[in-house]
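Below you'll find a set of structures to go through.
No lab work stands behind these numbers, since they all come straight from the coordinates. This one's a predicted model, so the numbers in the text were calculated from it and none came from an experiment. Cβ atoms are built from the backbone, for glycine too; each structure is taken alone.
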Structure I
Amino acid sequence: MHTYDLAIAYKWKYDKEFVELIEHSFQYSGLKTFVIGKFNLSEVIALTKKNKISFKALLDRASDEDPEFIPFTKLLKRKKCYLLNPHNKVAKSIDKVLMHKKLIKKKFQLPKTFLIQPYDKHNKLFITDEELKLFGNPFIIKPATFSGGGEGVIRNATSLDQIQKERIKNHSDKYLVQEKIHPRTLNEKRAWFRVIYAFGQVLPTWWDDKTHIYHRVTNSEIKKYNLLPLGRISKKLARITRLDYFSTEIALTKDHKFILIDYVNDQCDMRLRSNHIDGIPDEVVSEFAEAMKKKIISL
């Protein structure tokens, strides 16, 4: 039997550079990797069933997009392969309405929020104009599950009619209606952060929510601007979700409150800054790969 340390299943073409970086990092340390795509999925499933090939861990970046990969993840689970971010944990973490309720109980600082049932369940909108005024104008409309990279999010909503229009469009999903958070400015940067939690490591970045440009948060900036809560918040999220890795968005307001904006994103966009203007700094992606390598070595 051929045994590999890490299987990587992916389908998105822009994941190719991320996968190549992981393979280089692992193979440099003498670890074996195996890439699975549509081109070899059936063959790998057959070899795994016959015990001709096995994997210590799986990084699955395919089954959320393509259900044909799901039987492979289930097969590896039966084979006692370690699944990074297994589906049962992910499902409990990416529903923004469920997470909002959990985070409120855990005393996280969140935007003012109305939680709204799916249109299919309650077609009437139980929010008044007076209640909506408490949120300011404009405000945010956000689906609970149908979103990724901001898809489906209305960032400058102004009326109840817009909320109802979104509910009808995506009639089976729950919604969050939230106040719009305005971050302070630090060193000529909007104090909006995307933090990647990776296998016990916290990798904070400045992430301009308007331009989507990343910059690494340096240790000196953490001290200078008192940004240590970014790490504490991310680690607390990790304890609640029990995910191996995720990203989260946190905004720092003028009165120095750290507001959790986008709670948990399990499939981080890992395009490299060297190839994409709005990509993650290469050194952050490399740190992610190193943290994953240490995790798998420890299994």
Structure II
Amino acid sequence: MTFSSESSLYPLAQTKRIFVSDLDGTLLRNNATLSDFARQSLREMLLDGLHFTVATGRSVISTQQILGDLPLPMPVICSNGACVSDLASGHHRFVNALEKPLDRDIFYLMREKGLNPFVSSFNGKEEHLYIDHVSNAGMDAYYQDRVATGDSRMRTSPDVATMLSEQIICMNAIDRVERLRDMAMEMEERYPARLQVYLYEDWYSRGWYWLSMYDRLATKAYAIEVLMREYGYSANELTVFGDNINDLPMFHLAGKRIAPANAIEEVLQIADETIEANETDSVVNYLRKATGRYVL
């Protein structure tokens, strides 16, 4: 097969479709980057009118570091739907933060259980990422990654009162699954219908798990619905790509659901189509076919 860089016969701006992709394990390769081929292909399609954006667990700052040179025509969905943000400026269109004082209750409960969460917050002007101390190799891998990328959010040895006075976007505990599983169940039992609780394995540090807690409205699906209303799309015109448990809400919303072969079983079971694994640029190849740029 060959790839054509020529424009499709029908301009993308005239098509009535919207595409939303997860990043890690889906659009990105296993080293958390876009290949040169994927980046160039996306740029061509976006300039030709493709309505495409991403819905990711990453912050807008982390998303900018990966996609910041791409001319996305729509806001990006970050922090699993807690933030809808302009990619170029990093400005949040809206933030679904944890309720107060629920955020305080969660923080101190986790501390009582011996967990030391990374706390993502927004003070109305900028995001912060607080951590008191790193207590295991899984936490250290994430911390070192954020330092290496120059993440401006990082704050160590936080003043807890100052931290909790800000809008808390999410709390992430990183540990072995055995320590986190019971905590996840307790959170769901204590705060039914008030939290989004995700427990999943770290894509880049296998054997370490994340317990992530967000506001009940902080889902990729809710944020996508906001964008669809703004841009005049309906769910049956929406195609989503995802691989993990935090992608399930948008899978239940979308008219078409695409999973890479490396997706977890729960995602594969409800996908309408399975494509090749993320390492092969399979999402970009799917978009090229859908827009007439992929020639056999």
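Name the one structure among I, II that mean count of other Cβ atoms within 10 Å over residues 194-201 of 17.2 was derived from.
Values: I: 21.5; II: 17.2.
Checking each candidate, the match is II.
Looking at relative contact order in percent (Cα under 8 Å, 6 or more apart), point out which structure of I, II has the largest value. Let's see the in-between values first.
Numbers: I: 18; II: 22.
Across I, II, relative contact order in percent (Cα under 8 Å, 6 or more apart) peaks for II.
Distance in nm of label points 7 Å out along Cα→Cβ at positions 122 and 226 was computed and gave 3.9; which structure, I, II, did it come from? Write out the running numbers ahead of the final one.
Working: I: 3.9; II: 0.7.
Derived from I, not from the others.
For distance in nm of label points 7 Å out along Cα→Cβ at positions 106 and 138, which of the structures I, II scores highest?
Values: I: 3.0; II: 1.7.
By distance in nm of label points 7 Å out along Cα→Cβ at positions 106 and 138, the leading structure of I, II is I.
Which structure, out of I, II, was distance in nm of label points 7 Å out along Cα→Cβ at positions 66 and 114 derived from, given a value of 3.3?
Checking each candidate, the match is II.
Here mean count of other Cβ atoms within 10 Å over residues 50-57 has been calculated and equals 15.4, so which of I, II was it run on?
This figure was derived from I.
A value of 6, 28, 36, 20, 7, 1, 0 was derived for P(r) over Cα pairs in 10 Å bins from 0, in percent; which structure in I, II was it taken from? The partial results should precede the final answer.
On the way: I: 6, 25, 32, 23, 11, 3, 0; II: 6, 28, 36, 20, 7, 1, 0.
The structure behind it is II.
Have a look at I, II and say which one yields 0.95 for FRET efficiency 1/(1 + (r/R0)^6) of positions 34 and 218 (r between Cβ atoms, R0 = 41 Å, to 0.05), as calculated.
Checking each candidate, the match is II.
Which one of I, II has FRET efficiency 1/(1 + (r/R0)^6) of positions 42 and 202 (r between Cβ atoms, R0 = 30 Å, to 0.05), as calculated from the coordinates, equal to 0.70?
II
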